[in-house]
Structure 1
Amino acid sequence: MLEFTVLGSGSGGNAFVVRTPCGATVLVDAGLSAKQLAMRLEAVGVAADSLNAIVLTHEHGDHIRGLDVFLRKRKIPVYTNSHTARVVAEGMRSSVDWKLVSTGGEFMIGSWGVECFSVPHDAVDPMGFVFQSGATRVALMTDLGFASSLVISKLQSCHAAIIEANYDDLLLQNDVKRPWSTKQRISSRHGHLSNLQAAELMKAAEAAELEAVVWCHLSGDCNSPEHVDRVVRPITDEMGYGTRLAMTCASQDTPHAWVKVGKVVKPEGVGGGLDAAGQMALF
């Protein structure tokens, strides 16, 4: 079983938590301020000092902004590839316990595994991840300009995913705040994923075991949960997911509810689909 939450996601900062009950708790990215990271971790029931690891997708500020200050009083190992570590380390005053991993490789955190895979984005060596505990697999795919065949293949085998849906095509096109060059960068093959591209990723993957998707990194100006649903829902309905696929959007300002993925072992005599904490497990 795995469970995850999004502490906050958007251009203002991104941070995610993945954990196993009675196992490791991992912070993925630290793009919020150190104060906000600690406060939001506490809000979802995680003590900041209890984290077993921090995992970084890439070096952009909205994914590492709070890392330096957060680590000044904490000795938490940081997992990322050598290219990302080199760039991040240049701006760090804290001593960092780097755990270097290979893009395209795998590593262990406690008793569960993490697969790293390359994603197309304008960073030095950006990665997505698949977290696996037992047979349960959860993907994190954010900051990618298009869904490569590798990204599609990773989603195919997952039970849940956190996926970028950054912008609505028409809203971005009509936006008057961003210059044309910025719009070009966002919509390029090394920029960000649009709602339509996110829907096309779902269609291409045909992930038969997928039970939950949390859409992340929504633009505050050029997207909204309503726009995401308007584009993605018809595709997932056409694919036959129906109500069995839970889809929600992460917020920039408040943590998402915990999403539990995997079979829950119930004590004898306990029926229904509730786990020991009284929360509904996905399957």
Structure 2
Amino acid sequence: MIQLALIGPTASGKSNLALTLAQKIDAFILSIDSLSIYKEIDIVSAKPSKEELALIKHFGINELYPDEYFSVEIFIQLYKDVVTACLQENKNLIIVGGTSFYLKTLLDGLSTLPEITKEDKKIVHTQLHNNLHQCYEKLLHVDPQYMQKIAPNDRYRIEKALLIYEASGLTPSVWFANNPPQPIIEALPIYNIDVTKEVLRERITKRTTKMYEMGLIDEVCYLENKYTRKPNAMGAIGIIEVFEYLDGKVTLDALLQNITTHTAQLAKRQQTFNRTQFQNTTTAPLKRLEDIILRDLEKLD
């Protein structure tokens, strides 16, 4: 089975290229996009159309509802399930998306956690319920190095740290030092789309306009009515700007401009991450990348 990863900033053309390549090399596609994972968030996430999804089997898209919990651990299990499906059906795999942190995790791995019993969970749940701040202060006292990276109101990470401490008797820093992460993927070719700031800004502007014309505001209203504004997914770019418009804080023109600006800022962060976090990547403009990838795969045959 051949595996490859295709990364690049949002709106750089990754999805279309992945779809073209998947048809040529008989591959499934695994999306690494933090928003496309959710059902019903269709326009905001700019996920592939139903017709495109029908062409090639996709994973990592429409897996959960917006109010369901998602984590990198869940993503790793999803990846393992995808690999199993590829091996069973004799398919190759293209990993594609803008949330390259997930790809980095596959390459770096995660540390295993101690065996956590029902009693451990009960004890920690009671402590958190009684006083979240007190739990944070307790952990800060025993493990200041680990807790300095965690906000006092970050219930999820405080709970995880408490569970490790309760189950193992070790501070999180000591536990992770004794249990270093193991890579999920040893290595795979990574192809990065090189795109200029000007071209990317133009593509983002066009995509924002298209999202509005497809019914962006109606979709966000539907999502708010069904899920409220509380789920993490409802804080995504494209949703929070619509909330500002619905609340009367900005005009329609400002809404579209804000989405474009915030998306461009995200794209810049993605480009920085991709440039600094991955080694030995092949970077080229979108028009050249397909030929480069196909040529590289021919060498493997």
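No value in this document is a laboratory result; all are computed from the given coordinates. Keep in mind it's a predicted model, so treat the numbers as computed, not measured. Cβ atoms are built from the backbone, for glycine too; each structure is taken alone.
Tell me which of 1, 2 gives 2.6 when you compute distance in nm of label points 7 Å out along Cα→Cβ at positions 118 and 198.
On the way: 1: 2.6; 2: 6.6.
Matching structure: 1.
When distance in nm of label points 7 Å out along Cα→Cβ at positions 70 and 230 is calculated for each of 1, 2, the greatest value falls to 1. Work out the source of -18000 here, i.e. which of 1, 2 gives that when helix-only ellipticity at 222 nm (-39500 (n - 2.57) for each DSSP H run of 4 or more, over all residues; to 500) is computed. Of the options listed, only 2 reproduces it.
Out of 1, 2, which one gives 27 for relative contact order in percent (Cα under 8 Å, 6 or more apart) as computed from the coordinates? Mind showing how you got there, number by number?
Working: 1: 18; 2: 27.
Structure of origin is 2.
Taking mean count of other Cβ atoms within 10 Å over residues 38-45 as the criterion, the top structure among 1, 2 is 2, with the largest value. Assuming 26, 25, 17 is semi-axes √(5λ) of the Cα gyration tensor in Å as calculated from a single structure, say which of 1, 2 it is. Derived from the structure labelled 1.
With Cα extents along the principal axes in Å, for residues 46-205 alone coming out at 51, 42, 30, pick the structure among 1, 2 it was computed from.
Details: 1: 46, 38, 28; 2: 51, 42, 30.
Source structure: 2.
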